[in-house]
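Given below, in the form of structure tokens, are the structures.
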Structure 1
Amino acid sequence: MQLTIRDAARLLQVSEKTIYRWIRKGELPAYRFHEQYRFNEVEIEEWAARHRRPLHRAPGPEGPPPGALPPSLADAIRRGGIHYRIDGRTRDQVFKSIVALPGIPAHVGRTSLLEMLRTRERIAATAIGGGIALPHPRHPLALGVDEPTVLLCFLEHQVDFGALDGKPVHTVFLILSPTVQAHLQTLARIGFVMQDPAFRRLLERRATREAILDRLDALRAREAAPARGRGAA
């Protein structure tokens, strides 16, 4: 979805003057279209995640009903798999290793996916800090996947992904989404679980598949309890 200056200001909860200032400084990804600025919603979401800025979203007809939980991150990772000792000493070498993994849906062209990942990184780094990167195609619909799929990859070597905090990446979540909405929900799910110290420790010590998925299921169950309470009320 393409956003206007007004949309971006509302989403980021700042004035339109602030948006123009960020554009002039080259801080906010924007595009000129018929002499007006436009923004890619996915890129704004990622920019906000990297800069730890909250987003304000008005409820829309496509969103989940009140009290409903977004799609399960654990299920998306089960589809894509958890992979260890991914080879590569540069970002491009890591991507070549990842697109060869069996968790990529069978119909997805590996060469096309690799080029999409490279293109996305040229626009802006997908590292969010703390050794974590979230690479994905710039346009989620391009791959035609049926369900949200996430490959959780632990790298053999720490690699510079151009993170704002300067830390090299040790863990990659490759995100493949059927829709923009599903992509944004998956980003939000990863942001949510990364706030859990126990889950972060599992990533740092490269825990077993069972331990990681069990923790994700536990976090979802904990989140579901208040949602069930609101539904009953």
Structure 2
Amino acid sequence: MKRYQRHIPLFSEEEFESIRQSKIAVAGCGGLGSTVLQLMSRIGVGTIHFWDDAHLDLPDLNRQILYKPDHIGKLKSEIALKELKEINPEVNYIVHSERLNPKSEIPEVDLVLDCLDSFSSRLHLDTLFFAKGVPIIHGSIFQQIGQLTVLFPGKTNNYQNTFGIENEPEEQSIKTVYPPTVTSIASLQVNEALKCITKRYDQLLLHKLLIINLADNTFEIIPIT
């Protein structure tokens, strides 16, 4: 347990045991996902399932901090598996080299961290996870702005009813992404995930949307009705 001695005091013995026994899902191994995967590994969760079917491209390196230049052209999920095992071999990693879709087989997990990059992909989380009682830790970013909330079955609405997004094709465009926004939102997602695992429900962003703007250093919480 020496590996975790710097953060064990922040939790009760029972809470940290819950973290060590937890099973989580990470949807996407890109910008948000690569930071979330590293932090969850270093925290010491029990099992991490993660999904991605993309290959690493050179512009990904500005924010996808799990990867290196010699990984370009390789499958992100397979690279992530190798890198994470080196970071913390005590965690059980299960890789799914596919993009989440309505036919994906979903194992039993305690929560899913939404690290996807499109609204249409996120809608699948409602049927794959939320409908089965699995909380969603939602995070998304655009340039220097990021947002975060927790969608919890029995406590909040699902993704579609919260954001009112229709299942329509999205226009593809070059994404402008500010690296500090990515790592900030990913860190906050992990923070909410740990509250969820340790049942600190009164501290969760339920019915609340946290919006950060790193351009003017503002953090704002907006009620979700």
Structure 3
Amino acid sequence: MKDERGRKTVYKKTGGRNNTGRITVRHRGGGSKRKIRELEKEERTGKVIRIEYDPNRTAYLGECITYKGRRVYKILVGEDSSTKKEGLVGRMIEVKEIGQVEQGTIVNRVGLREGEGGKLGRAAGVSCKIIKQEKGRTIVRMPSKEVKEISGKSNCTIGAVLEERKERGKTAGAERRRGIRPTVRGVAMNAVDHPHGGKTQSGQPKTPWGKLAKWIPTRKARLIRR
């Protein structure tokens, strides 16, 4: 389901359940509602007119107007770590072929092939650096310090992704807003609810379904190993 502008899709949560309604992943459910912002598929230079928070990404998104007058979402780009997001309104987010960019330039959203969208360097605060330009190929140092050779006709965005992270609280309420439900220890349960429950159980550690969670060698096995 999309909103009136067709660029936000409602994210439907599963609560850890599969297609039959059974819980297959525990401790999931609830949480704040989210909408998925659809990024521009074609990489084009655009002017930032508004900045928007995206709960599904570490980076902020900028609502941009392209040269055709279309309004699209782009990952926001800052020159350095001191750049504030408010100062980027009215600026241009420049997209170029990576083969036309000078050596030593900081770039992000680097595509792997010609005509493909950005794949590398999209998280908040990260960037790639152009090390060398060769005939039809470009050598790039990625955020992980790995060196990669890609096509010179791939698109890239000039600058580093804006970083403005806030520490997540470790409170119970912060975890619930993220969609994480409480985790209860097995020894705190009743005997009917868990193999560790009832305060009187002993032996090897087991899962909530009674399967061995850790192998502890018996006396006979220890003697054989010796």
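General observations
- Answer label among 1, 2, 3 for the case where distance in nm of label points 7 Å out along Cα→Cβ at positions 47 and 191, calculated from the coordinates, equals 2.9: 2
- Largest in distance in nm of label points 7 Å out along Cα→Cβ at positions 71 and 207 among the labelled structures 1, 2, 3 is structure 3.
- Structure responsible for 17.7, with Kirkwood radius over Cα pairs in Å calculated and labels 1, 2, 3 on offer: 2
- helix-only ellipticity at 222 nm (-39500 (n - 2.57) for each DSSP H run of 4 or more, over all residues; to 500) derived as -1500 - corresponding label from 1, 2, 3: 3
- Percent of Cα pairs over 20 Å apart, for residues 31-142 alone from the coordinates reads 40; which among 1, 2, 3: 2
No value in this document is a laboratory result; all are computed from the given coordinates. Small disclaimer: the values here were computed from a predicted structure and weren't measured. Cβ atoms are built from the backbone, for glycine too; each structure is taken alone.
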